[in-house]
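Some structures are shown below for you to check.
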Structure 1
């Protein structure tokens, strides 16, 4: 079941029944359409397109898969991109769901591609190792496969990979795969991994972090932000060369970072195992916190949303109005 909630008070605007499913979501939104992946009990996978205002069916796009768990698809510039559990990247037309192309990527569960005007990027297995696959945005042809020299291998069918496009012709990605032990899209991987920067023009890696990180990183204004543990430390990493520009340590009682990071013009939002914190990007200090950890998103309102749960969602959603 997909729920649309009113941002003003959290009441239900509409619901859409997907029928029997083994797994669902998370959803993505673009230009009045909601895109939601699902797997049915017969191991059939599809991405649904629904009208965001009315909650009515528009079309459905089928993909190859088995028992899949998902990251949100990537809609942009007339296409919606999804990486399936079977290791294929798909590009569908946002107008009517027509398949534009599909290509093998070496990725599987818990993966989604990044894209810019020219290329689509997906980290995954490459032969006996791993690395970043770069596809032509229009045709899906493989432009290059940049080897990850730090590939640690993976014993899981899950990748937990969401590459991020930087501002300097670079793409940022975790090295290696992940495993959550949960057949749920709301789960978090156990592994902390190094972050690798790939130079698209030279088709080679630029740098890697010296530390391993658990939170999915965020990039803003030439800085990559990520949280690591043992001990818990949030690092601001230079997008240019990978050195740490500054760090923040949570107060006693918060022992680990989890989930993802969201950055605005003046604040960074990050979750520990106890709280969600707002960190001032100028002073590098926490300006406030909320005692519910979880996955973070921000709307245009602006509203801060927390899907609560440290490693797996507990089924609750918190909304905090931002100034």
Structure 2
């Protein structure tokens, strides 16, 4: 069996998330990080101090248009995603772009079509789809152990970090929308939302989003940069059992509760049925502790080496952006 040729990688953006991507791909056996880009010279110097053989540049075109680069990793602010990804795809590069894919659905559609036309891999960095706990939760839902899925609830809160380029929905809820779409294998058909910018009037630092999926499945998301507790949790309620995911749990990220409401048989003496709460044991299934970012990088490398479709491809990224755009329109109208 022949060893796959190493793919030459360029990383654009060395801010908060970029160094993590550089590290992950630097140590991948079939990747070679050739060049990194950032507008801040101090960030480039920091990367050069750690990865001495890696070239640095302040111009993203030195990566997107370079003949010696096979794939581009984009970790810049979302406002720049479209221009950088478009340049990379037009020049025949495979692309892994951080979430959300773009600011608008029109931009995302253009990138999806361009990737198809150029026969390039376009993957979006919805890293929680590679979280072992979320993968386990999907296995539980797909197995029908929970019965019919009734509703889901997500909470993603913390005190900061506060951003100026996007609101808490684009920053945080994009994770949970992608997770819900992944868990349910569908996209929402009805969207509603309320939010408020207490720290910056035009940037919502807290929001409550409600979604309805096919089959009458409801979903709710609470996101905030203005909360005393860091919380990363999802609850799934089914007709037979219930389950939860807690990314910060020390005992195990997934719990399955043998709890449900049973409808007792019809009794003529009472004139109506009874709804009885049934309690039971709590199961904590074994979940392998693996770094999601490393799993995501391995998936991307596998896709570009073997030309297979990513789990979080451009189409999935587009669906998330379309939902975010619908939420943004609702919040804009309420803000006015």
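Just so it is clear, none of the values below were taken in a lab; they were calculated from the coordinates. If you're wondering where the values come from, they're calculated on a predicted model, not measured in any experiment. Cβ atoms are built from the backbone, for glycine too; each structure is taken alone.
Taking 15.5 as the value of mean projected area of the Cα convex hull in nm² derived from one of the structures shown (1, 2), identify that structure. Going label by label, the one that fits is 1.
Upon calculation of helix-only ellipticity at 222 nm (-39500 (n - 2.57) for each DSSP H run of 4 or more, over all residues; to 500) from the atomic coordinates, which of the structures 1, 2 produces 0? Computed on structure 1.
Kindly point out which one of 1, 2 the value 1.5 was derived from, the read-out being distance in nm of label points 7 Å out along Cα→Cβ at positions 24 and 128. Here the read-out was taken from 2.
With respect to relative contact order in percent (Cα under 8 Å, 6 or more apart), the largest value across structures 1, 2 is given by 2.
When FRET efficiency 1/(1 + (r/R0)^6) of positions 152 and 296 (r between Cβ atoms, R0 = 25 Å, to 0.05) is worked out for each of 1, 2, structure 2 gives the greatest result. Source structure of the calculated read-out (mean count of other Cβ atoms within 10 Å over residues 192-199, 16.4) within 1, 2: 2.
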